[in-house]
Structure I
Amino acid sequence: MSPTENVPSFGKRFGLGLLLGLPGILALVGYIYLMTPATAVPAGLSLPLLAVVSAINPLLLLGVACLLGAFAAPRVRLRSYAIEGSGTDDGIWQHLRAEAGLAVGSGIIGGILIVVLDAMLMPFVAQDLPQSVLGATRPTVLDVLAYAPVRFLYGGITEELMLRFGLMSVLVYAGWRVTGRRTDGPQPRVVWFAIVVSAVLFGVGHLPALAQSVALTPALVARTVLLNAVAGVLFGWLYWRRSLETAMVAHASFHVPLLVLSLVQVAVL
């Protein structure tokens, strides 16, 4: 049986993926609109227009990712219950409930691991972070909670559509075609290559935001890419071995320890 049999049409897969990612885009727009001070709005732009303009790039990336994923994912047997259906007589929610424990547990453990690794790496990058930057941000509880929807919706859902459903799926498909073993599914080494590459690019994608506040140095770049790549490998493995939704729930759960840490920092500052 062809891996693309008994799955929705390409257009439907693309549309469902896009719909899944839109709440994250809206969360980002809402956060920028609510939390951007008037003094930070560039000349010639209103705050509402700035918020809308900020959605253009991520919306384009989401659209491209959903196009790629809608084409490649079913061909290499990478699953999404919400986009393609469960493929069995069991409902989608039964599959999600069966995978929820693994997703939540691995996400939270991964978040704690990243917090620990970040603390271990801090002595190597502290000299690259000016004290003015370290002490300049004094977030409030409102600031932290206002950013939570971005963490869970944009990070947990939209980024997974971009990095795993889109990029990782098409890398697996390309590797499968290049290796010439087209009668079988992609070999594990092909999938691992795609997992690592998409995870590293996930880390690289966090550099522009960091560059807005500090001058990038080799140590800061290595730290940022490494920490995010570790998380990306976890999410990629879950996408491969379970489903896109498992990776999404894990990514959202990954932010729980980070959110708690941010609230603790607010309390002690």
Structure II
Amino acid sequence: MTKISVVIVHYNVADLLRNCILSINQFFKDIDYEILVVDNWSPNDDWKKLIEEFTQVKFIASEKNHGFSIANNIGVEKAKGEYVLILNPDTEIESFYIKELLDFADSEPKFGCLGVRMHDKNGEFLPESKRSVPDMWNSFEKLFTPFSKKSKAKSYYRNDIGEYDVAKCDVFTGAFLLVKKKVYQEVGGFDEAYFMYGEDIDLCYTIAQHGYQNYYYGKCSILHYKGESTMKDEVYLQRFYGAMQIFVEKYYKKQKPLQYFVLNLGLKLRHFYAKSKLPN
């Protein structure tokens, strides 16, 4: 049986995708794995050159841009692995640690999902590697105050967990998300209401709500060329803040109306401020 299926949703970053696949093939040793690439209707067809170069990779061409959630669900549906690794094309695996991660996951009877330490191309740690479920307090911190590396209090970016620690944690980014396929399917996969952004928070939270435990594994790292394929324009802002709106509507509007009011107001104010900073 295939142990792990790597599912990569691609959009218009063929060079980065190539490096990502090369890094997987270099470091995934002594383990049965497969790679599935779902191209989300890229306007540039450079990625098709990779089909001949990587004959073992399963390429799936979409006839429209479905967004991140639907495209990943398509890939996972076709995956044969016991585990699924959701991986961004603008990432690179950096060492021979995948078996260590899988052994750890196998050892945890209620394993839900797992994220690793991420750094950017300058070697800077990316704090979104480990996060809390958004609530009224940490969302205020995230939206209106700068991230402080000196703070040791539990925060949106889980400052209480060390950068290189292995610990229970709530939420990870979809740039690298390891999960058992049966768990992914049990909870319904990514919520397809999200086009882009927020779906990783929702999935991690949903997995935990089903009684599973999520883990941050800081001993292992990936390189993440954060935002290389994203243009920070009004469409980006609408998708980003729209995704956060979906989350608070889904989990707070009926259950926690006071928190919903504060979060909803905060999102609208932050969205308005971000739009005002866009170049004319």
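For the structures shown (I, II), relative contact order in percent (Cα under 8 Å, 6 or more apart) is largest in I.
The greatest value of FRET efficiency 1/(1 + (r/R0)^6) of positions 83 and 259 (r between Cβ atoms, R0 = 30 Å, to 0.05) among structures I, II is that of I. With semi-axes √(5λ) of the Cα gyration tensor in Å derived from the coordinates and found to be 33, 21, 18, which of I, II does the value describe? Answer for the origin of the read-out: I. If you line up I, II by FRET efficiency 1/(1 + (r/R0)^6) of positions 99 and 155 (r between Cβ atoms, R0 = 30 Å, to 0.05), the top spot, with the largest value, goes to I.
Taking distance in nm of label points 7 Å out along Cα→Cβ at positions 27 and 235 as the criterion, the highest value among I, II goes to II. Taking -22500 as the value of helix-only ellipticity at 222 nm (-39500 (n - 2.57) for each DSSP H run of 4 or more, over all residues; to 500) derived from one of the structures shown (I, II), identify that structure. Clearly, the read-out refers to I.
Values quoted throughout were computed directly from the atomic coordinates according to the rules given, and no laboratory measurement underlies them. All values reported here derive from a predicted model rather than from experimental measurement. Cβ atoms are built from the backbone, for glycine too; each structure is taken alone.
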